[in-house]
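Q: Scrolling down, you'll hit the structures one after another.
Values in this text are rule-based calculations from the coordinates and carry no lab data. Since the model is a prediction, treat every value here as computed from it, not as a measurement. Cβ atoms are built from the backbone, for glycine too; each structure is taken alone.
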Structure I
Amino acid sequence: MKVPNANKLAILAALNKGGFVSGQALGEQLGISRAAVNKHVKSLQEMGLDIFQVTGKGYSLNSAVGLLEHQQIMQCYQQLGAGKAQIELHPIVDSTNSELMRRIQSDTSLESGSVVVAEMQQAGRGRRGRVWQSPFGANLYYSYFWRLDDGLQAAMGVSIAVGLAVYDAIKALYQIDVALKWPNDIYINNKKLAGVLVELDGQPQGPCQIVMGIGINLNMPTHFSRHIDQPWTDLSEHTTQLQKNKLVAYLTYHLEQRLSQYSETGLQQMYQQWNRLNAFAGECVELNTGHRSWRGICEGIDQHGGIKIRSDGEVKSYYGGEISLRKADL
């Protein structure tokens, strides 16, 4: 799918202000016919946007989320007393993580705190090669770049810090307590709300470049849910105060705070908080690598970010980004 052209983006900007806008007014604003306006609207609907039409009133964008606006994001971010993040907005990318990883691999200069946010991903990625459903304007597709000078081994627990940053942002904005599932999922009431994909580039002993991708379901269109193979939820089910731009600012701020803490003390202070939010605490779970599996009681994580499983009276820690964790079928 192509990036929306200038006319489509202008129609979106007009609809994003709220209320109805007539096709005639849009056509006059853009210098195109009403038929051309209608064609652009249909194209936007095919991208996943919920735009409806009422005879005599025009078009309206039915969205509790709103669209990305750089000025709003930066104003909120600066009010938080945040750092110096550089936040880029894109209508469509293949994947926000892929966008940053390409820059790393092409030796493009990147500052820690570089952020890419998109309205839509054409090839959104989850862990273990899964597809991340990414309809236009409906959810948050976000990636954050961070440079760590202590090598790949020191980055082992980063996904724990990122999960806590997502918790911090949602708690601060909506007073919602989410649960965290090792190594990288965020749950509400046993349903998946968000996921984290951490990708690394570097040497075992040298500087490490880290891209932290975060996808949060905000207002998922129903017809996209048929592609999701597990129980899921979105924030619109739990709050009426959704503001995507504010969420981008808060998420960036809380990532800065957690990553600063991580660089100073690792998970020494964070792992116990994570354990209080553990979605599978005390549950019988199954770990699976695709080749081997283990069952036991989930005892949370250790101070290095490994998942602790109690089996046959013994507790062992397991590490690795390609391990999946789920409740065991009893």
Structure II
Amino acid sequence: MTSAQDSRIVVTGATGNVGTSVVRLLSEDPEVGSVLGLARRIPEWSPRKTEWAAVDLASAQAELTKLFEGATAVVHLAWAFQPTHDPAVTWRTNVLGGIRVFEAVAAAKVPTLVHASSVGAYSPGSKDHAVDESWPTHGWPGAAYCREKAYLERTLDAFDRAHPRVRVVRMRPAFLFKRESASEQRRIFGGRFVPGPLARPELLPFLPDIPGLRVQALHTDDAAEAYRLAIGSDVRGAFNLAAEPPVDAELLGEMFDARPVRLPPTAARSAIAAAWGLHLLPASPHLFDAVLRLPLMDCTRARTELRWQPRHTASEVLEEFLHGLRQGAGMATAPLQGRKAS
């Protein structure tokens, strides 16, 4: 890495769940000289060594190149989850916006690009045996989120070949949670008709046990540490990021002191599809289909090459998130605004 005085890191999507954790860790890193956070709306929150610029990736291009000039690394985190009923809108922001970021990195001659991919980019896989980073990344075609993550993986394949001097790192994290993201994620996935206070153990006498619903989780701060480590090293390629243990009905039943009750996937999907079709639920049934098919990830490469180790277990992550959900926790940025900013 260059000297701390000269190192300059640019972070897109800097005010969201992952962005706020990445910006905070970089601002505390003595090896980082300055951080430029890009977001559609400049927040009140501003840690030391950090400046802000308002940018909409759906339309920016020349502006991005100028902002990237002189950067040591660009961390691309910006992502739009909604509207799920109009995937053309998310395609413009996520895919076309991502391509604009990649092109601007090349034009500005930035030496390092760290891109936020996802477990959602992976093709369907086993729930019993974890897969490494060589598993195919074709996503689940029915879900816009997976299609878009997979498309950017193919875009980066071509980018790697065309720009070998740019060190490209792809992070593929599991589902990311922290206390401050609770209100945002409730709005994104549960909608306004699912109040946060409902996430109380005493209100759940049983939990639906859906075959295939076994996923991984990770604290957002732990994911941000992997980003920080990648910036300061010479690694390339993809890294799986997840905490143990996998999350399933048995684990959630223990957390909520609730009895798991078997529920066929078709029944759960029908309920989700009905609520989504009536615009009562933002999360689509297509994403539910994808979640049932996501593989579990092997994180050996991150542990050995990045020397990365999550500080929180998956159980601790969910406990913290649920506590934030009940309290309406948030942060002083537009995406993370809660009932009480903190």
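Q: Check the numbers for mean projected area of the Cα convex hull in nm² across I, II and tell me which is largest.
A: Working: I: 18.4; II: 15.8.
When mean projected area of the Cα convex hull in nm² is calculated for I, II, structure I comes out on top.
Q: Please compute relative contact order in percent (Cα under 8 Å, 6 or more apart) for structures I, II and give me the label with the greatest value. Can you show the working numbers first?
A: Working: I: 15; II: 21.
When relative contact order in percent (Cα under 8 Å, 6 or more apart) is computed for each of I, II, structure II gives the biggest number.
Q: If Rg and Dmax of the Cα atoms in Å, for residues 85-164 alone computes to 13.3, 38, which of I, II did it come from? List each step's numbers first, then the result.
A: On the way: I: 13.3, 38; II: 13.9, 44.
Traced to structure I.
Q: One of I, II was used to compute distance in nm of label points 7 Å out along Cα→Cβ at positions 285 and 309, and the answer was 0.9. Which one was it? Mind dumping the intermediate values first?
A: Details: I: 0.9; II: 4.6.
Computed on structure I.
Q: Which structure, out of I, II, was FRET efficiency 1/(1 + (r/R0)^6) of positions 21 and 157 (r between Cβ atoms, R0 = 25 Å, to 0.05) derived from, given a value of 0.35?
A: Numbers: I: 0.00; II: 0.35.
Derived from II, not from the others.
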